[in-house]
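I've put the structures underneath this note.
Laboratory data are not the source of any read-out in this text; all were calculated from the coordinates shown. Since the structure is predicted, the reported quantities are computational estimates derived from the model, not experimental observations. Cβ atoms are built from the backbone, for glycine too; each structure is taken alone.
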Structure I
Amino acid sequence: MWTAFGPTNVSIHKTTVAMELGDVQRAIAIGAPLDTSTVPVERQVRHAIETARALARWNRIDDALTALLDAEVTGPDQVRYHQLSRDLVRDILTRPRPPRLAVELSDRMGVRSGGPRW
């Protein structure tokens, strides 16, 4: 009880390891379909951040933002203050004409980019 140990948590770690090794497709294949509703909120949010990073690296920016926004509903402070999510939002903001949702999320997170504000 009150533990994240189990097959879902192992899959969350597999997603993270795939991202660290640069295997974006594997990270998405493992992470995107994974149901994390049975693990603690911290694990759910961390997994969503990793999945969003993989999606963004694969240039699926809208899907990455959806993953981050869903995670924000689950654990707003964790998304707002986690360095990985902050770095991801900064990266999205540096793209030409970043999506409005990214700009709005960056405002809530207090993340700024040197690029234009749309």
Structure II
Amino acid sequence: MTTHTLDPKITAKWENGEYGRSDEHVVVASEALHNQLDEALAMKLVSIRLPIPLIDSLKAIASFHEIAYQPMIRDLLTRFARSEVQQIVSELDAKMRAAQRTDESSPPVDSFMERTRAAACG
């Protein structure tokens, strides 16, 4: 996860309202602009229902680490997906190596015919 450190002076100006809190400083972005931003960031807005206790726990964890909980959840899901893909690739590689060892121990035509019969039977 990339962490961006904000200049405390700039953060303070936003928080104390120096950079604006009035309606004249507020503009609602168009849907086209939202779409451009999502495309540029390679992001897509999704909605998911989670149990309230889980959300509360995630918010508490994020607060402890002094980060926002939604980016933390995005990071958790990214790490989980990466780990699962690595595990799947590893399992497929092991199966391919086992099949290769089996193929090497029998003549190629016999191995092919056996696989063909097995596929036809079921």
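Look at distance in nm of label points 7 Å out along Cα→Cβ at positions 64 and 96 for each of I, II: the largest one is in II. Assuming 3.0 is distance in nm of label points 7 Å out along Cα→Cβ at positions 24 and 80 as calculated from a single structure, say which of I, II it is. This value belongs to structure I. Ranked by mean count of other Cβ atoms within 10 Å over residues 8-15, structures I, II are led by I, which has the greatest value.
If you work out FRET efficiency 1/(1 + (r/R0)^6) of positions 40 and 56 (r between Cβ atoms, R0 = 25 Å, to 0.05) for I, II, which one comes out largest?
Evaluating FRET efficiency 1/(1 + (r/R0)^6) of positions 40 and 56 (r between Cβ atoms, R0 = 25 Å, to 0.05) on every structure, the highest lands on I.
A value of 1.0 was derived for distance in nm of label points 7 Å out along Cα→Cβ at positions 48 and 72; which structure in I, II was it taken from? Structure I accounts for this read-out.
When Kirkwood radius over Cα pairs in Å is computed for each of I, II, which one produces 20.7? It would help to have the intermediate numbers written out before the result.
On the way: I: 14.3; II: 20.7.
Source structure for this number: II.
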